Structure P
């Protein structure tokens with residue numbers, strides 16, 4: 001399996017992967033494929049990775065600009081990870097894990113100070129994510145369970161990471 005940045009030729013396959021991954025998800029979400037398309041068009045800072053196996057895309061992970069505002073200093077710029085998608089017949093086989101690890105490593109190389117994620121508290125800690133509230137970070141999404149909002153501190157001084165975290169504006173419906 002190859003993990004690589006997406007190309008414009010990958011977009012239709014990525015859309016199908018995301019649609020299929022979430023149509024069979026126990027979470028029952030819908031609209032993630034459209035969200036990925038909108039984020040691709042509207043984000044000036046992003047990392048979009050695909051997992052390719054035998055010439056076909058079997059997984060996708062998207063990291064987009066996120067901010068962390070403590071109300072005193074200028075907001076810090078990091079990344080938010082969402083969504084991570086794997087074809088249903090390839091789930092539980094390490095594809096998502098490879099996408100996440102590769103993405104984090106690439107962002108670390110780029111000196112990104114943090115990555116946030118809203119997800120399952122027993123899954124993401126294996127990649128270095130911590131419950132965000134332990135560092136004084138909280139999500140600006142309403143009603144997010146504390147243990148589901150996590151941060152991967154990549155800053156040399158994680159104590160500098162505190163405040164309210166916000167994903168890219170595209171994640172927030174108008175109104």
Structure Q
């Protein structure tokens with residue numbers, strides 16, 4: 001059994017369920033890019049690649065199943081149950097849970113490990129790959145008009161850039177960040 005594939009398939013299946021809060025779109029447009037950023041950073045920064053990849057796949061599972069409110073908390077609980085069921089070691093489950101609990105940029109979390117910082121950065125970076133999704137959220141979920149949506153997207157991407165922990169993260173997304181500054185003046 002490959003634990004990472006099991007977790008990936010679990011998350012994918014949850015996204016496909018009719019009750020999924022945001023439908024299937026988060027899987028290809030947020031999770032896949034986020035996991036790719038997390039894996040690249042983990043390799044470059046010599047972090048625990050398995051912990052990072054598991055946490056990356058599971059970081060928004062609470063949002064997928066229950067909605068955004070406290071999704072870091074609900075997600076950590078869901079991840080713990082799933083990983084226990086798969087026979088994953090409890091001390092490693094705790095590491096994955098810490099990454100999930102501390103991934104939110106809007107939270108005041110203290111990220112104590114490089115793995116927690118990588119998950120936070122990868123989550124922020126993936127926003128630059130999904131500008132249409134951010135607009136969709138502004139229009140549909142936040143009921144903003146075009147001007148408000150433009151401002152909200154610009155402000156969100158600026159916050160995401162400011163939240164990055166590593167120069168390696170900024171390097172990965174620098175050209176897109178510059179483009180956002182030009183497009184959303």
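Observations on the model:
- Source structure (of P, Q) for distance in nm of label points 7 Å out along Cα→Cβ at positions 17 and 145, computed value 2.8: P
- Entry that produces 86 once volume of the Cα convex hull per residue in Å³, for residues 9-88 alone is calculated, selected from P, Q: Q
- With helix-only ellipticity at 222 nm (-39500 (n - 2.57) for each DSSP H run of 4 or more, over all residues; to 500) derived as -21000, matching label from P, Q: Q
- Identity of the structure behind 1.2 (criterion: distance in nm of label points 7 Å out along Cα→Cβ at positions 129 and 161, calculated), options P, Q: P
Where a number appears in this text, it was derived from the coordinates with a stated rule and is not lab data. Remember, it's a predicted structure, so these values are computed and weren't measured experimentally. Cβ atoms are built from the backbone, for glycine too; each structure is taken alone.
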